[in-house]
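Structures given as structure tokens follow.
Nothing in this text is a laboratory measurement; each read-out follows from the coordinates by a stated rule. What you see is a predicted model, and the numbers here were worked out from it, not measured in a lab. Cβ atoms are built from the backbone, for glycine too; each structure is taken alone.
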Structure 1
Amino acid sequence: MPLIKEKNVSLLPVDSEHSAIFQSLKGEDGRYIHKIILTASGGPFYGRTTYELKNVTPEEALRHPNWLMGPKITVDSATMVNKGLEVMEAKWLFDVEVENIQVLVHRQSIIHSMVEFCDGSIIAQMGVPDMRLPIKYAMYYPERLDMKLGERVDFIKLGKLTFEEPDYETFSGLALGIRAAGTGHSMPAVYNAANEWAVARFLERRISFTDIPLLIGKAMDNHRPILNPSLDEILNTESETYDYMREITGIESDN
């Protein structure tokens, strides 16, 4: 972000949530942000308990209700680790503190995120859950192209929009992400690396689904944050996290 300011260039977000925030802030002064509201679908295991998740298979984790994504990101959605990563991204992209970012489960995935301003006004960006929309918006910004293919939101058919607080106990990967974002420095690198390693092992059927957040938490507890890390220190932290994951699980892997 400092380099973007230094070089006077634009960074346009493509992820649907951050595109929504970007669009909601268009023409607004960021100084008036009260909070950013990140919406989450809740993934394929919405409403389940930790006990019910212990024996889920990769195939079950890859059945997302609203989005068609690759295996890694789909599993991240199932654990809600993806929302922890999005909290980190929102903090840096929009220059807000972690305590000014709220996560809400919104099962319909129609509101992609919102911004609440100091006067209580809330601006939201809505649309069907289709990644072509935010990608196209970034590619052609500031123009908006006509939608040639795909559906449009039909509010009559939709009927209602619902919101609720995430289950931070069952989906502890989200709570860990918020903790990592709040700690800052090199901790987010540990969170990300531990998750990448654990998800790969889950997809290989070498660990359980509920092992993913447990291993992330152990890696974070083991790490002493490096203040204002350089790129080399971040890459070394990643490598050390992979080594630690192998050590505590006894599982050898390529990454």
Structure 2
Amino acid sequence: MNYLVIKCGGSVLENLPRSFYEEVISLRQSGEWLPVIVHGGGPLINQLLQSLQVKTEFVNGLRVTNHEVLDIVEMVLSGMVNKQVVRNIIEAGGSAIGVSGVDGRLLQAVPTKNAKLLGFVGEVIEVNHHIIQGLVEQGSIPVISPIGIDASGQRYNINGDTAAAAVAKALGANLCFISDIPGILVEKDGVKMKLDLVSKSIIEEMIRNQTIYGGMIPKVKAALDGLVHNIAEVAIINGFEKNSLLDYSNGKNIGTKIVLEEVIA
């Protein structure tokens, strides 16, 4: 059986249909795939920060995180969002266990290279994959919130896409980013078209010319980093499209597949 890490961003989580969770459960029951969900929660974090009148800002898609922001981020991700995803899976007929990256030092982290600018934003240096494997062996779907911790007990806000890539690397898994669009879109003659396949060089050029910007930057960078470190495959698919996850797992041409180098036949 193969692991499939499924990254669900906060912007899509609130509206994902029941059918999506049913598809995740079907994958688990198929005997061919072992799904692991890593989630974000940006919009809910923004709402709570705003209601508490706490200022927040982003640099290249990453949230600047001080002590006050970190407390709120952890509360939303590990409390509200994580347990909502678990409930959604249970309501759809499956079994799930939610954990934070802090639990058992699941996501071991260090400060990001831009720590002076970003504050308590971290990078994952090691994943305690035995925790994930233990949950899977119990028959559950692990649901992971991206809060990391270092050896001293300091917590870090981990970008969800980066955390998902780290988990996929540790498990030797495929990585699937769930979006509300069918993949990476480009405009041609005034019409938006989906790219079926993009390579590292194309993505880098799209970042330079700002075709890819904002929150999509850490997503594609995490994808490329994962591919360099032997993630079998990375794709971006539309979670609102019925059977999209099942179609992807069955090898159908869906979403945007990201590769290091495009193979010319």
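Which of the displayed structures (1, 2) returns the greatest value of distance in nm of label points 7 Å out along Cα→Cβ at positions 13 and 189 on calculation?
Comparing 1, 2, the top value of distance in nm of label points 7 Å out along Cα→Cβ at positions 13 and 189 belongs to 2.
Ok, one more. Supply the structure label, taken from 1, 2, corresponding to distance in nm of label points 7 Å out along Cα→Cβ at positions 5 and 85 with the calculated value 1.2.
Comparing all candidates, it corresponds to 2.
A value of 2.2 was computed for distance in nm of label points 7 Å out along Cα→Cβ at positions 45 and 245; which of 1, 2 is the source structure?
So the calculation was done on 2.
Computing mean count of other Cβ atoms within 10 Å over residues 21-28 gives 17.6 for which of 1, 2?
The correct label is 1.
Starting from the value -13500: which structure in 1, 2 was helix-only ellipticity at 222 nm (-39500 (n - 2.57) for each DSSP H run of 4 or more, over all residues; to 500) calculated from?
For helix-only ellipticity at 222 nm (-39500 (n - 2.57) for each DSSP H run of 4 or more, over all residues; to 500), the value -13500 is produced by structure 1.
Here's a follow-up. Figure out for me which of the structures 1, 2 the number 18.8, 54 belongs to, where Rg and Dmax of the Cα atoms in Å was derived from the coordinates.
Here the read-out was taken from 1.
Rg and Dmax of the Cα atoms in Å, for residues 77-212 alone was computed and gave 17.6, 54; which structure, 1, 2, did it come from?
2
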